[in-house]
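Each reported figure results from applying straightforward, stated rules to the coordinates on display, with no laboratory input. Given the structure is predicted, the values throughout are model-derived calculations rather than measurements. Cβ atoms are built from the backbone, for glycine too; each structure is taken alone.
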Structure 1
Amino acid sequence: MIKHIPYSGDYKIQDQRDEDMADRLCQLIETENLAFSKKLLTGHVTASVFLTNKSRDKVLLTHHAKLQKWLQLGGHCDGIKDPFYNAHKEAYEESGLTRIDPVSRLILDIDIHPIPEHKGVPAHLHYDVRYLFEADEKQPLDISDESNDLKWVLLDELETYNDDPRLLVMRDKLDAFIAQNT
């Protein structure tokens, strides 16, 4: 089943998890005027990129400075109601890459996850809309101040960097997503 997510794109529902995440995201967007803003302290929409190399055997991860773990590139929408644009912008800003191409405008995954309290900002939820992009891994990287490190990681070794199912789900969806959407 394909579900349209307001401002975000279409999302192919594969299981109950996908349906629950999509429904919760839609409810937030439809009921909260500040859904795309950090001003909504209970939770807000974020956007991220599962950024693979051209051969799709590696993903670019950032060692997130605040969360102290390896994650995909992404960030806040800052009030802009366009997660696809925000994901693309964040990928450029966080990687220093000069060319990043979307594989599809369709949503790869949606994940709603807790963010701990930090520097006076209360614990809250990120309603993360995730897209698939690709880049040439030979391009130089430039680590932003939001990151401790950047690294191209073999998909087969992803668990050694972060074994959180919320990250691994994007790898696990990759082959079927590419087959259906390119």
Structure 2
Amino acid sequence: MTTETRKSEIINTAAKLFKHKGYSAVTMRDLAQAMGIKAASLYNHIESKQAILEYIIINIAEEFTLGMQTVLNSDLNTIQKLEAIIKLHVSIANQNPEGMAALNNDWMHLEERRDYYLELRQQYESNIRFIIDEGIAKNNLKNLSTDVVLFSILSTLRSLYLWIPKKDQLDVNELSSDLSEVLIGGINK
């Protein structure tokens, strides 16, 4: 098995453990046991539990950032931009629910890269706020509190990692469409 494949396996297993037990409760021994190897062997592939958490959270945060840049650089109208953001969340949560759990529940355990993560998160939220404000200004959205709209949309999207794994068959496009109808329908003019 190659080092990169083993590293990916370690990261994926750790993400599952973090989701089920929480970052603080998981030890390197737990991770090694889940993988069926000795704890010392883990260090041949990764530096620390902190490095695993950073890898998981920063990769997902950067994936959201890239997706947001695509949305912002598009010629889509306000509603289409919000729909694209919803689809981005559904796609990432569907591909990596364990990583999304770490992103939402364990980000505060980041050490050296916490400020970087918070900067990405703040910018992402600011971009959504900008899209909402632009939609209100262009009379595409109801004149509602931007903070309430942002909170309503993001609180639903951030919790998808809890709901998605419970679905036997998931059609990402159908879920994205249904969520768009529910989340945007109430603010669309």
Structure 3
Amino acid sequence: MQHANATVEHRADAMEQALDARGWKPADFIAEQGQLIDEQWLPQNGARVVARAWTDPAFRQRLFSNGRAAVAEMGLTMPLHHRHLVALQNTPTVHNVICCTLCSCTAFTIIGIPPDWYKDLEYRARVVRQSRTVLQEMGLTLPPETEIRVWDTTADTRYMVLPEQPLDTVGWSLERLAGLVTRDGMIGVARL
């Protein structure tokens, strides 16, 4: 007799029923996580960090020295297993891009939940080997003399890219600057 594999939905329902049977409340956990994703783990958090780094040289140095402590100054938290947050500075000659070759790890409480393409096996594999081509396919063409550095997250280290500040924005308010910063810019697949 041949059995069909259960759909993802059926497997998720079975797991939820098993947890319910043990007195756990998976529906509550799922609802709580959904609320965090929708209300707290937003790219706007990282955009505020970037804007402050652009306007406050002392904060920028603290961000480069100990990113986790620097974002905590702004009231932003990270899970305990995210022991390190490394800020990577883009310059006219160096462009940083982040990935997670094993899964889809990001500093999600800072830059938001990763987009679907970030989780895709093709992106994860190709951005390391063919970074310039992948970036170009995503709409970012860099000059040939620009060095591209790809950073792969680890079990305890997360990265965020500090994009270059557009020259015509010097003197703007923090709020206005933060409005320029995108999740893709903090991942390194876009320039501002």
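Observations
- helix-only ellipticity at 222 nm (-39500 (n - 2.57) for each DSSP H run of 4 or more, over all residues; to 500) derived as -23500 - corresponding label from 1, 2, 3: 2
- Answer label among 1, 2, 3 for the case where distance in nm of label points 7 Å out along Cα→Cβ at positions 53 and 77, calculated from the coordinates, equals 4.5: 2
- Parent structure of the calculated result 103, given that volume of the Cα convex hull per residue in Å³, for residues 133-172 alone is the read-out and 1, 2, 3 the choices: 1
- At a computed 3.4 (distance in nm of label points 7 Å out along Cα→Cβ at positions 29 and 69), which of 1, 2, 3: 3
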